[in-house]
Structure 1
Amino acid sequence: MKKTFEYDDKLPALPLPTLEHTLERYLDSVRAVVDDNEYANTKKVVERFAKGIGRELHEQLKTNIEKRQERNWLSKWWDEEIYLKWRLPIAPTISMTGFNCLVPPETDSQLTRICVHMYACALVFETIREERYPISYVGKHPLTMHQYKHFFNTCRIPHKGCDELMSVFRTVSEDPRRPPTHVVVMRNGHMFMFDLYESNKLLTPPEILKRLEDIVQQSDQSPGLGLGALTALPRDEWTKVRDHLYEMNEQNKINFQRIEQALLVYGFDNENAENLTE
């Protein structure tokens, strides 16, 4: 069986399409949503662009790619321009992923669902870390798997102007020492942390469930400070607040690092949605 990341350094670099090809694709996409007059005008604008500033920009892009010598010239730009430079609050305006499949499906089984999710994610964590996770293919052609290294121990760190995607996940071949395996649970304004492993062995689902039940019992005694809500600020505002808290004292710095390097972070909501729209 091939290792998960075996092909990542062997795949061909992402080619830069010609300016002509890109503009042809653009006109094809426009054709479906405009009338004949609008299309004719758009085509004239595209032709002027191709002979003028478009050619200059394309040559500049080629030069930048050659200087950076990146295998995927689009990846970093996409991450930064589409996600990391977004200055509005992340929730609910942007999300890198999501799912609507509840397992088990009962509405009163929040703890059970989270328990199952934690245990299943820990198994996936081990599989990816040991590079036993199967490679994705399109036909017979393997795809890069590098994004799987951002599934765990990864956090979006706020910075002024552009955030940073920080990850401490490492495969066994990269570092035999296991990355942090603790999870953070937020409930009723409190933050709790526990490790999914004891004596180098993964907790069983009943053991995980017992810890979650203890968290619910403790958090129900009184509301916490709700510091997690600060992450819903506009990104530049959250940057200032985080930097201030981070520099206040050493314990704050340690706590931030524990949260940001956690295997996973979970939020327990007290409200129930009646449908997927909510």
Structure 2
Amino acid sequence: MAIHHAGFLLDVDGAEGDVSAALVRRRLERGDFFWLDLHDPSPEQLDLLRDPFGLHPLAVEDAEHFGQRPKLEVFDDFVFLVAYGAGGRHGALVEVHCFLSGRWLITVHRTDCPAFEELRRATVEGRAPAPGPALALHRVVDALADSFFPELARLDDQIDRLEDGVLREPDEKQLQQVFRLKRRLVQWRKVITPERDLFARLAAGVVEIPGMTSDVERYYRDVYDHLIRISDLVDSYRDLLTGAMDVYLSTVSNRLNEIMKRLTIVATVFLPLMFIVGFFGMNFGWMVR
């Protein structure tokens, strides 16, 4: 199956173009701020990071390797940020690598990022204000953070149905679903916690990024607030799933106890008969003859 390499290039005025070296060079020569998105980039597209952007070799290496923790690295004339969103298949995480300077924003991701589609459409249609560098990055990370909320809402409904099913008719499929959902929450927590701490530093002005002002810091505090809410919801749902598993095990144990009680009653009823049959069968063989 062929691998699909896609992406887009957006100017602040909403003009959109395909990803090509010629177009990137023209935008760099013009000097206006633009956003370049690389979706599952080909080697040729990744070469754009080396030339004409001239990124540091370590930054280019980071762009090529996924599975990283959320982090922020400051280079001479740009910053590198790893952020996460949700919205992949079955709530899969979407890892996005962001490069920001005073003249451009580059985002690199391997999987589909539904959060970017609405952001791109709003920019093209002129519904999104033309931002500076720091605000452009804010719009990207805010969209990624907000992409968790629909997934969390669906997860909430799944947990409600799971709890009802466990109380009515517990079975092994429910236990498997509990483990599957807990595994997803653990994966989310591994990225949400460090990302929350990272944005706490950004919101406090500890780390400087291009175009950051005291007014823009308020927007990053809003993202930090969203990440706190997401982190709290993840912890709450994890506790609910732990409770559902305890209820399942308790219900199964109670049912097993009921079965044992019934077997004990049956054994008690048949014990005298078994004693009589066994006693006469062994000591009164002449009665049979």
Structure 3
Amino acid sequence: MINRLRKQPESYMKKAKYRFGKTHRDRTDGIICEAEGPSGLVAIKTISKKVSSSAEKEASSEIKALQRLNHPHIIQLIDWFESKDEYYIVTQNTDGGSLFDRIIDIIRFREKEAIAIVLQILRAVSYLHSNFIIHRDIKPENIVYASKAFDSHIILTGFGVSAIQSSAEEVFKDYVGSFGYAAPEVVQRVGHSRAADVWSIGVVTYVLLSGYMPFRSTNIQDFLEECTREIIFHEKFWKNNTKDAKDFISCLMDLSPEKRPTCQNALGHPWLDDCLNLQQK
């Protein structure tokens, strides 16, 4: 037993501090369990080193990004450790499920409800960008609720493919993220930066208000062709939505990354502005 433990990485000894409980989510990037730790309930993501050759890179990206961050709408890193076969990332515990789950239940959010969610996402990602971090995989599955309450605040997770910029101008040419939410410049590998996150927020907003994706393509070539056309707001599903809502989405999903607003600027869009003014009164 002692010899076997000696073969484990030094940080593995931390595992003894946690009593693992029920599984919250079984995701493609790892299994997330509830656990009892020294400071109370936490969540532990277990990432297998054997499943993917990119496991080490993804675990490292997530840990490095979260170590730099402290924001109410971004998952809080508490600790991390590893064994011979797995990485363990310890974060704050959330038990409200994902935004994806709520979209499945609700189908379409009212504008007031969608605005409350989008405001929180924009604030979180604006903070990320101010710390030279690009998320690169913003989607409903990576946005969770802190609690089961309907008006619970949301938390951004899923930093496995995030990138840290050496400067605000640095671009990346790898294809990461999730098809359907990834920006055209990401899919084309022509170089992407912070504006790629803005595009993804636009897609999430479209899904919140309609219950379906803005693009129906299942392959890259058709997707890129769809992107060259104006975004379609089908009358049947969008007739009760405001012009400001549609304009907000169109701005964030401009084909040209240079024409998209920053997250900070997007917070001043008229669609969100009225809600912000009410909050400040």
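Taken together, the values in this text are just the output of simple stated rules run on the coordinates, not laboratory data. Since the structure is predicted, the reported quantities are computational estimates derived from the model, not experimental observations. Cβ atoms are built from the backbone, for glycine too; each structure is taken alone.
The value 0.30 for FRET efficiency 1/(1 + (r/R0)^6) of positions 86 and 190 (r between Cβ atoms, R0 = 25 Å, to 0.05) was derived from one model only; which of 1, 2, 3 is it?
1
-13000 is what came out when helix-only ellipticity at 222 nm (-39500 (n - 2.57) for each DSSP H run of 4 or more, over all residues; to 500) was calculated for one structure; which of 1, 2, 3 is it?
1
Could you tell me which structure in 1, 2, 3 was used to calculate semi-axes √(5λ) of the Cα gyration tensor in Å as 34, 21, 17?
Computing semi-axes √(5λ) of the Cα gyration tensor in Å on every structure in 1, 2, 3 gives 34, 21, 17 only for 3.
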